[in-house]
1. On distance in nm of label points 7 Å out along Cα→Cβ at positions 149 and 165, which of the structures labelled I, II is highest?
2. Consider the structures I, II: one of them gives 1.18 for Cα Rg over 2.2 N^0.38 Å as calculated from the coordinates. Say which.
3. With distance in nm of label points 7 Å out along Cα→Cβ at positions 181 and 205 coming out at 1.9, pick the structure among I, II it was computed from.
4. Out of I, II, choose the structure whose coordinates give relative contact order in percent (Cα under 8 Å, 6 or more apart) equal to 21 when calculated.
5. Looking at FRET efficiency 1/(1 + (r/R0)^6) of positions 101 and 261 (r between Cβ atoms, R0 = 35 Å, to 0.05), point out which structure of I, II has the largest value.
6. With helix-only ellipticity at 222 nm (-39500 (n - 2.57) for each DSSP H run of 4 or more, over all residues; to 500) coming out at -5500, pick the structure among I, II it was computed from.
7. A value of 14.4 was computed for Kirkwood radius over Cα pairs in Å, for residues 221-276 alone; which of I, II is the source structure?
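Laboratory data are not the source of any read-out in this text; all were calculated from the coordinates shown. If you're wondering where the values come from, they're calculated on a predicted model, not measured in any experiment. Cβ atoms are built from the backbone, for glycine too; each structure is taken alone.
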Structure I
Amino acid sequence: MKDVRHGLLLVDKPAGPTSHDVVQAARHALRQRRIGHTGTLDPAATGLLLLCVGRATRLQQYLLAWPKTYVGEIRLGFATTTYDAEGEPLGDPVPVPTFTDEALRRLAERFTGSIEQVPPPYSAKKHAGRKFYELARAGEEVPLEAKRVHVHTLALAWGAPDRLRFEVTCSSGTYVRSLAHDLGAELGCGGHLSELRRVRIGPWEVTQAVPAERLAQGEVEAALAAFVPLDEARLPFPEVTLNPTAAGHFLHGQEVVVREADGNFVPGGHVLVRARSGSLLGVAATVAYLPRARTASLAPRMVLGELETTKKP
């Protein structure tokens, strides 16, 4: 049986429950209090939640760097206060223009790459310790400032006459609601997010996940099938394997030197560190890299406890 004390749990969230509700169900099913998530989904959204269990909670900030893939639908004809179907319409509906597939392709290209977007006024983003939606509900001004995000890929296609289907892969911190709002504005008719499902986070797909309903029913076997042990966790960084001596230095917080280092080492960049056994030791920062000598100096940034450098029989 898998050791479910430390690792990642893939969960398929249905519409309705909050991400916190899913975390609570996981805590109950695994009998583990130390569980957190790597990015929420709005209650109306469905799809993949990546939960960190036990020592894996220390990886949360690094797991956030994985790109995420969503599929969904934009309803055209009017925008809303929340940029989704939960909000109030901003004006009367207007006719939706007809666009060719080629026009949609060009539109998608304009929203691909490094773009600026303004977070929705109703969101969990904070200002002076208060969430945007708290300010908005109180009738206070929400300081909406544009931020730069990265859209790796975006595909658009017509659904119903006033519905636009999409698939997008984007960086962490991207608001798909804002993307839907901006696409509607660009088309000249307004629009809002009417459906959203997250289907992928980094290397993990929603097809690998346990349905949240089965977690809520305490089906431990279903959870085990969707559990990724800590040593099998992956981060969006290069990986390096240390010999036992270097691994010991790393676990004690000391800088280590890696020889035969390839070109993946970037000064200031993060590196995932493993022992020869495959055990995950932690995360390091590249202090220096000498390409000609193929040598890199790594400083520990996060050590995952007192892990063994060799597997026990």
Structure II
Amino acid sequence: MSLYALRRLTALVTCTVALVPTHAQATWPERPITLVVPYPAGGVADTISRAVAREVGDRLGQPVVIENRPGASGKIGLEMVRRAAPDGYTIGLAVPATMVLLPLADARFGIGPQDFQPISLACETYTVLVVDPRLKVRTLPEFIQYGRSHAGMTYASAGNGTSFHFGAALLAQKLGIDTTHVAYKGESPAMSDVAAGHVQFMLATNSAKAFIDAGKLVPIAVDAPRRVPALPDVPTFREQGVDYVSRGWIGYVGPRNLPADVTARFDSVFRAALQAPALRQAFTTMGYAPAEAGALAMGKAIAQDQARFRPLVQSGAVTLD
């Protein structure tokens, strides 16, 4: 072979290799994956994410390492994910507050679902409307009657911009009740103040069961499509004549432009992981149930919540002040 021909062949091979996408040069993943949790260690989101990480990591053949980056209502951690290389080695936890509610209600939040690639939902949960026993209401019709005759009813939430905040505001609007929001730093202090009579009602998770069993909170209705096992005696809103169904969820996202093959691999891995008995038991313990896995299901959940809460924000019925 002539020197000229050899040079041409070398150049052709070099160009061909350069055109091959980086992620296709090796089997992904080759190293541990970072899962950014934008909330403190020890909370519900963190605990669930650690259980998810174990199952997903086992199926990927690489550890999924939790990195807690709390602050700014979840923005600090998700900014880390947004700015990460779209190679599948950095993903993050997402909830309705960070993917839907804060982007809709606060332009200063600065990020939204358009900045990320949905990977999968993991789990979902319901809330229960609970009231201060001193109100002497025991059913939804009684609650509505009381609310319409007592303007400015106070409701607690786990914080500004949370699902508890927006969900209660949407419910009050639907019921025609004038309310005042009282934000707390977490669900526990909010429930404690409702039980103590400092605030009149709230939407709470399964954590309210201890207060309910002790007679410190009165359950009025659950926002699930059907009665829930943890509170079998509490009727749904629909059973009591109000078409109100809601759900909270926990899911995971990657940076925009995540390669399609990486997204597909996550899809199959999450589908398998969500069937693991240990993970399903972890969800149950925390008051959650497995959700539909996959990027499409998560994208659908985000779109549904946007359609549900955008009119509420546009009406001015909920603010973050």
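1. Across I, II, distance in nm of label points 7 Å out along Cα→Cβ at positions 149 and 165 peaks for II.
2. II
3. Among I, II, the structure yielding 1.9 for distance in nm of label points 7 Å out along Cα→Cβ at positions 181 and 205 is II.
4. I
5. Largest value of FRET efficiency 1/(1 + (r/R0)^6) of positions 101 and 261 (r between Cβ atoms, R0 = 35 Å, to 0.05): II.
6. Numbers: I: -5500; II: -12000.
Only structure I yields this read-out.
7. Numbers: I: 13.2; II: 14.4.
Structure of origin is II.
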